[in-house]
Every structure is written in C-alpha cells, then in structure tokens.
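Once you scroll down, you'll see the structures, which are given as structure tokens.
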Structure I
C-alpha cells in the first residue's frame, strides 16, 4: 500500500536494477516506463491495506552513449528469486 510506505516494485527493487544496468554502460538520459498494479485480492484490499503499489515496471531506456536498453522489475515472474545478471 502506498499509504503505508510502499513505493511498489519500481521503488523497492527497480531503482537497484537501474543502478546495476547503468554501472557498465553509463548514465541513463531518457526513460519511458509503464507501471502496472495487478488484482491480488477481493477489492484489492487486505484488511486496512489497499493493494495499490505497482507490481511490474517495464522501462525502455537510452544511455548517454546512445545505447538503448530494456529493464523489467516485477513481483509476478517465476524462476529465480531476487537475482540480477548482466
């Protein structure tokens, strides 16, 4: 819930992925990002918590050197938990 301090997957994990991606390539100068919040519970609530923080972030980025990239952060993917690879 954003009201309870969550910044969603973009704020919790995505910022670290952006930092990780820019380390070998350089600064990111442009970003196009789409955020999605999936339905997770009836009325998207668990008790007092409104489930409104983003669950997936898809980014298209442009680096200062002209390179383009895509970055995805999600809480809905299956496979490896909390792993980063270049």
Structure II
C-alpha cells in the first residue's frame, strides 16, 4: 500500500492549506497507487489527491475533468516542489 512519509505529507498539506485547498489527513493507506507506494519504500515522499468537485469517478465514462483546477493544481505542485528543494 501507499504510505506517506510524515515530513513530506506535512509539507504537502501545509502548501495545500496555504492555497486555500481543503486538506484531509484521515485517508487510510491505499492500493490505488501501489506503484507509487513502491517508490515511497525507497525514497521519502507523499502521494496526494486533488479533488475534482462533483464529477463521476476518475475511471467512469462520465468523468469530466474540472479545467478550472489546473491553475491551483499547478501552483500547489510547483510550490511544494520549490519548498522541498529549499
């Protein structure tokens, strides 16, 4: 299963909260990202989901990506990477 490292998860959550994103820390380990979980066995990191609002699930044929999320998701990912790299 995918299990985040605390320091990296804290950094990701802090960045998300700073951007006004809703942060949930109550997620259980998941097999939904088992390949990434393998990376986390080797290198400290954190796996995060960015919600999509009211849409069908990701692999559902009626899934509709919320394009309005692109700017905030980009700020989140870039900001988290910049903070992690110092």
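Throughout, read-outs are computed from the coordinates displayed, never taken from laboratory work. This structure is a prediction, so every number in the text was calculated from the model and none was measured. Cβ atoms are built from the backbone, for glycine too; each structure is taken alone.
Here is how the numbers come out for the structure above:
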read-out	value
Structure responsible for 4.0, with distance in nm of label points 7 Å out along Cα→Cβ at positions 38 and 54 calculated and labels I, II on offer	II
Entry that produces 0.80 once FRET efficiency 1/(1 + (r/R0)^6) of positions 6 and 70 (r between Cβ atoms, R0 = 30 Å, to 0.05) is calculated, selected from I, II	I
helix-only ellipticity at 222 nm (-39500 (n - 2.57) for each DSSP H run of 4 or more, over all residues; to 500) derived as -4000 - corresponding label from I, II	I
